[in-house]
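Structures incoming, each one as structure tokens.
No value in this document is a laboratory result; all are computed from the given coordinates. For clarity, every value in this text was computed on a predicted model and none was experimentally measured. Cβ atoms are built from the backbone, for glycine too; each structure is taken alone.
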Structure 1
Amino acid sequence: MELERLEQYFETGQLRRIEPSPELAAKEFKEAAYDMAGAKQALAEKDYKWATVKAYYAMFHSAKGILFLLGLKERAHFVIAEVLEQLSKDGKLESAYVSAFKAGIASREGADYNYTYSKETASELVIMAGEFVARMNRLKEMVWELATK
């Protein structure tokens, strides 16, 4: 993975290198599955704020799992989006998933800080999050191979 573009985040401490960890990644993917189930349940219960928040955190945890496999640890959510962007530029991840993650951040922040959420937004985000988590699960095999070379 080309890390030069991310160098500013290493310099500011918002991103740091760690030993690649399948154990930490597995914990993150377990949390992603838990949050995805919670998002679906909240949506079914018409709790659109919580569905939005949980859907985003399913995305967050699965992406964080990818970072752990790459030997990276972030200190800010937006840095995960930057790493995903780099994976996309490297041809390892479709840009639609980077856009979905950024939409997830915006939707979660809107729900948490501005109290703006709706059935439509929650429904769309739950679908996007399901697709995102599935894609991160497929990506983790390739990332682990790259990290162990």
Structure 2
Amino acid sequence: MEMTKTGKAINESGLAEFESKIGYSLPLEYREFLMLYNGGKPVPDFFRVPGWEYEETYVTELKGLANGKSVDLFELFDLLHDRLPKGFIAIGSDPGGNQILLSLSKDTKGQVYFFDHENEPDDATDNVEDYPNIYLVAKSFNEFLKNLYSNDES
């Protein structure tokens, strides 16, 4: 996997500031990704979404911290934290405005999910089980990156 359009380098204090804001520690492999790339566009970029009606999509961007580009992780957290289950953060998006989520909750920490924004529940709780619009796509962030593939039909 290659990363293009990466962000400016960040340091440990930037990560600590973000973790303080969200109230959770980030999984080690995701911290390492941010330290190395600070977001960007992966190549290849397609991923499967088991159970979702369209079955696959692609990453338009994985967000970084204070990268001076589009919305960063701080802003994305502010925009979406009240629409997501407790212990989840949005870390990227697809071209339809759907979100790629990272679980920070104890039992599922590090797992990557897909959030279909067009099918959000009206009365969801803090539990991921109450969100029929959230789909597990990888057991870890590194597995998510490893499973990205090219779609020659696009």
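With P(r) over Cα pairs in 10 Å bins from 0, in percent, for residues 32-95 alone coming out at 23, 41, 28, 8, 0, pick the structure among 1, 2 it was computed from.
1
Thinking of 1, 2, which structure, once semi-axes √(5λ) of the Cα gyration tensor in Å is computed, gives back 22, 20, 14?
Computing semi-axes √(5λ) of the Cα gyration tensor in Å on every structure in 1, 2 gives 22, 20, 14 only for 2.
Which one of 1, 2 has helix-only ellipticity at 222 nm (-39500 (n - 2.57) for each DSSP H run of 4 or more, over all residues; to 500), as calculated from the coordinates, equal to -26000?
Structure 1 accounts for this read-out.
Rank structures 1, 2 by distance in nm of label points 7 Å out along Cα→Cβ at positions 24 and 120 and report only the one at the top, that is, the highest.
1
Looking at mean count of other Cβ atoms within 10 Å over residues 40-47, point out which structure of 1, 2 has the largest value.
Top value of mean count of other Cβ atoms within 10 Å over residues 40-47, among 1, 2, belongs to structure 2.
Have a look at 1, 2 and say which one yields 32 for relative contact order in percent (Cα under 8 Å, 6 or more apart), as calculated.
Value 32 for relative contact order in percent (Cα under 8 Å, 6 or more apart) corresponds to 1 out of 1, 2.
Using the calculated result 1.21 for Cα Rg over 2.2 N^0.38 Å, for residues 88-127 alone, pick out the matching structure from 1, 2.
The read-out was computed on structure 2.
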